[in-house]
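Before anything else, here is the set of structures, which you'll find just below.
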Structure I
Amino acid sequence: MMKLLANHWYPILESREIKTGRPFGVERLGMKLVLWRGEKGHLHCQLDRCPHLGAALSKGTVCKDQIVCPFHGFEFDPQGQCLHIPANGHQARIPAGMSLQTFTVREAHGFVWFWSGEPLERYPAIPFFSDLAGWPYTTSIADWPTHYTRTIENQLDVAHLAFVHKTTIGAGGRSFVDGPYVETGLEQGVQSIRVWVSNFQDQGQPHRSQAELAEVNAGKEPSLHFLFPGLWKLQISDQIQNMIAFVPINEHQTRYYLRAYHKTHNRLLGKMLTQVMSFSNGFILNQDKRVVLTQLPLDSSEAEQDKLIGADRAISQFRRLYRRLLEGGEVELPQFAATKDSL
């Protein structure tokens, strides 16, 4: 079983990928899952394994509000209870334990969200970037053969730009990292990391303290914004933003749902803009991929030998919070408390 942060909402798919009346099999969070919609379009998620002889239910059918196994026609309801075994007849008692493991899922912001904890009477709100509500977007998808912690840290890494992206967003030789200024805190009930990036050409200037950077960046939107367990946003301008949902497939694979958001009133211009952004984002992401896939170990929470520097402040905070949450410990954070100069 893949290590997950308990009691968090994980984005696992885009809603548009699951059609009514058709089972959809997918590997997510280290599990083979089947998702399906009944006749009213309600979404359900279960382990993609019939308890009878282990066949994949995703190869079966949906009949009204039941999923039907392709092997022997066993029928299961949204709660995972077996309702009918054709070979036994309608009058036969269903054997105890003939049920499917069922998971809690919700749909919001165009994503399917998976609850990584025990069932609750009342679930916490699904976290998202509220400033993106209602913005049009275009989605690009990329699968990388590495652990999702490495993909997240790559997007929090502000020191690699002048080297990995020297022909694109890192052009100009701005290798000197002043800070970055980083704040951590609770947002919408989950842990949040906000990063203000200040990269310059190295002219022998001293680094400013976090307090000085806090004053300089007061009132400004963060350059990078991360919500646990796997949402990231890049503030490009007031009208253009990028967002990534990092989706763990298993311990060795991660899926990117990379969205290019725009806020223009001209629909044609907006469509052209997101198409250009999507192409650019894919090119830049491939520059990252060449290097990130060489990082070992795959799971950064096991990378005890890594030696972090001051420019890695955001990565350091991510590792601290991730490890603590993974251990099941409480993380007491105020709203956007500034981190100390510990690196």
Structure II
Amino acid sequence: MTDRSLPTPPVPPATPIAQVQNVAERIVQSVGQVIYGKRNEIRLTVLSLLAQGHILLEDIPGVGKTTLAKALARSMGLHFSRIQFTPDLQPSAVTGTSIYNEATRQFEFHPGPVFAQIVLADEINRATPKTQSALLEAMEEYQVTVDGTTYPMQQPFLIMATQNPIDYEGTYPLPEAQLDRFLVRIQLGYPSPAEELVVLSSQQYDHPLNNVRQVVPPQELISAQRAVRDVYAAEEIKRYIIDLVNATRRHPQVYLGASPRGSLALFRAAQTRAAMAGRDYILPDDVKALGEVTLAHRIITHDRDVNTRQIVQDILNTTPIPGAATR
């Protein structure tokens, strides 16, 4: 008896956007094994990585900021380094220095800890402004210049900086130029009682971080980062982004609004959110969902006690949405 069954049709290759979605979900699932109950914050972290942006984690000690950075690096097999920022930390301890070799009679460059792929700048606001500024070139241009020689950063490259918003003693506020270079500002917050119970049980014998394995190769991540740039944005969406950013500059409580870099950050983040949802086009909802985390830390108010997050939320609530019905 002959087998007359039809041949199985070939499986069509996944589209670049589908690959982005797949890469994002694998990383989110991997990190979620360690950071419990914070799926939205983990997705924002992965979003920043895919958008090639940097992250400011602003929260109290002990909520998992360092663990998040380590889990992210292990999930992709990336080189991780941690820099503990202190008042006596020098810029050369971050970027590296040239040391004279008597045998060769030449200066040899010894790279600093910033030459990693996932860099945790822990308590960045405890270092002096001079040391903080050592990160500016790496964050914006993906390179570091020491003694007139420029050294490129290895890709992919992400700086995740942390600061405690409560303890101001012995700290130096981040300058506007540095804040503007962070794509998003994220807060993890306390876990719920049920989530905290899971944390206690999971770490009774071993830390779950030890079980995190590579789930995405670096080259696949780089391909996903490139694919994100192809996500389509209609002119109405672009104007909506510009309207939101311009509203921060006109707000009566704002001394200095978001810069054009803020517009680009919101645009890149919206592209990535759309790709992570499996779409090759941006919706207004993508922009609204990311307005606060991308713009609030770029705003300077006349009164330092004013909540910039609330200002951005007010702007999001009052700025007309493209395509929405009006009365």
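Rule-based calculations on the coordinates, nothing more; no lab input. This one's a predicted model, so the numbers in the text were calculated from it and none came from an experiment. Cβ atoms are built from the backbone, for glycine too; each structure is taken alone.
Given 22, 15, 12 as the derived value for semi-axes √(5λ) of the Cα gyration tensor in Å, for residues 29-92 alone, which of the supplied structures I, II does it correspond to?
Traced to structure II.
Out of I, II, which structure matches 160 when volume of the Cα convex hull per residue in Å³ is calculated?
I
Match the computed value -12500 of helix-only ellipticity at 222 nm (-39500 (n - 2.57) for each DSSP H run of 4 or more, over all residues; to 500) to one of the structures I, II, and report its label.
II
Using the calculated result 31, 25, 22 for semi-axes √(5λ) of the Cα gyration tensor in Å, for residues 133-260 alone, pick out the matching structure from I, II.
II
For relative contact order in percent (Cα under 8 Å, 6 or more apart), which of I, II scores largest?
II
A value of 2.1 was computed for distance in nm of label points 7 Å out along Cα→Cβ at positions 293 and 317; which of I, II is the source structure?
II
Can you say which of I, II returns 3.4 when distance in nm of label points 7 Å out along Cα→Cβ at positions 37 and 269 is computed?
Structure I accounts for this read-out.
Quick one: distance in nm of label points 7 Å out along Cα→Cβ at positions 109 and 229 came out at 2.3 when computed from one of I, II, so which one is it?
It must be structure II, since only it matches.
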